[in-house]
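As structure tokens, here come the structures.
Any read-out appearing in this document is the output of simple, stated calculations on the displayed coordinates, not a laboratory observation. Everything quoted here is computed from the prediction, not taken from an experiment. Cβ atoms are built from the backbone, for glycine too; each structure is taken alone.
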Structure I
Amino acid sequence: ELAKNLGCRAILLQDDTASLRPVSEGGSAACDGLEDYCALATKDWDKVAEFLFAGERKAEVRRTTKETDIYVSLNLDGNGHCDIATGLGFFDHMLEQIGKHGGMDLTIRVKGDLEVDEHHTIEDTALALGECLYQALGSKRGIERYGYALPMDDCLCQVCLDFGGRPWLVWDAEFKREKIGEMPTEMFLHFFKSLSDAARMNLNVKAEGQNEHHKIEGIFKALARALKMAVKRDIYHFELPSSKGVL
């Protein structure tokens, strides 16, 4: 309340901002309307120090064309809160894996020409999300830079990445089904290519297994973990992770 009255923002010494949400979303009536004034919610003093020393890593991107209207908001140092609606249920489910398992707050709102097909919605979402990642990383000082393999039932999925500034995609994953949910399997490669281009990162994806749903979900979860690993920041070694001095 003091921050609101002063016209500034506050650090809330709680695990999250649950109490600050509107009453309709389970928040406290006494704190209703204060969420916008909370810059950070944590009981971890290392996170407080990192925030004060190195600043926020948030970005918003609006991409509007004749084919799509996309809004993406990203907080690299969030708590995995997601609000995603692309018009494609399975695509929403996959994008949620990035936020949830990457520990990032992620909002994606898409109005696409689904009456034509799914192509533009998926491709343009990847471009907007990649640009958001690029902007949120900022100078990249102190980040780990590199990122993960994980099993999912019958599948083994590996996603390795490098935020080195040079986009590249290696894709080694085959799908036998034409679609999973409403999402054409041919668009998986296209999504990751567009994402790597816009985020200016190397991306190496490999997956093996029998169940197509598990395979692609494992890839998205591995991507999320790779991102979480790569964007981790060390304020005590706050320098560019590059012998060239530039990323």
Structure II
Amino acid sequence: MPPSIHFHHAESAQALALDLAGFVAQQLRESLARRGQALLVVSGGSTPLPFFKALSGMALDWSRVCVTLADERWLPPDHADSNERLVREGLLQGLAAQAPFLPLFNGAASPEAAQATVSQALDGLPWPADVVVLGMGGDGHTASLFPHAPELADALAEGEGPRCLPVATPAAPNVPVPRLSLTRRALLDTRHLVIHVTGASKLALIKQAMQDGPVEPWPIRLALLQSQVPCEVFHAA
């Protein structure tokens, strides 16, 4: 096991949500004390909703915590499959309603048309992020970086490339719409990298993906097979 990976196990998804919310809130508090601001990058999907609700009630100065997404489906924010909608309804409530939020969907006709504007907006956030919270699909994708996708090589490139890239419509069972995804540059530009998963099959996939090998078959290796930043795996059965 790479020394930079730490596992946090909980007996239920709800207990895990509370553990993860406490961890993230502590990192945000430390950043607020140290530099007067903080940056949190979160992911969509169904898994993070209990975590969002737990985190939204954490006591900290949310007005100085910037929030953005690791990826977005190119859908309006009132669509059921919009990650922005999930964040607004799940996280940006109660105390956390004060947090400045940078959505990735900006109403442009396509992710390609939006990339330059969104990249510029992302550059204006207070990097490095304090926490980037990633999910993982059953195919090993993370953010909207899918196995063997044509844009994957550009998204994984090291150096000062763009912080986001357009992603073509992925194969089923993923939601069949194009996306905008943060790249390696942005996802690893953080003090703490978190992988948040539930279920035995995903834990088994993570352990398999921790073995040396190329990133292309399992893009979650972007987080697991790197020594740039500590990686915390939060898992519940």
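Of the structures labelled I, II, one was used to calculate distance in nm of label points 7 Å out along Cα→Cβ at positions 66 and 162, giving 4.0. Name it.
Working: I: 4.0; II: 1.9.
Label of the originating structure: I.
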Seminar exercise, completed: The highest value of distance in nm of label points 7 Å out along Cα→Cβ at positions 18 and 50 among the shown structures I, II is in I
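Which of I, II yields 19.1 for Kirkwood radius over Cα pairs in Å, as computed? Please list the in-between numbers first.
Details: I: 19.1; II: 17.6.
Source structure: I.
Can you rank I, II by mean count of other Cβ atoms within 10 Å over residues 42-49 and just name the one with the largest value?
Structure II comes out on top.
Given structures I, II, which gives the highest value for mean projected area of the Cα convex hull in nm², for residues 10-97 alone? Intermediate values should be presented prior to the final figure.
Values: I: 7.5; II: 5.6.
When mean projected area of the Cα convex hull in nm², for residues 10-97 alone is calculated for I, II, structure I comes out on top.
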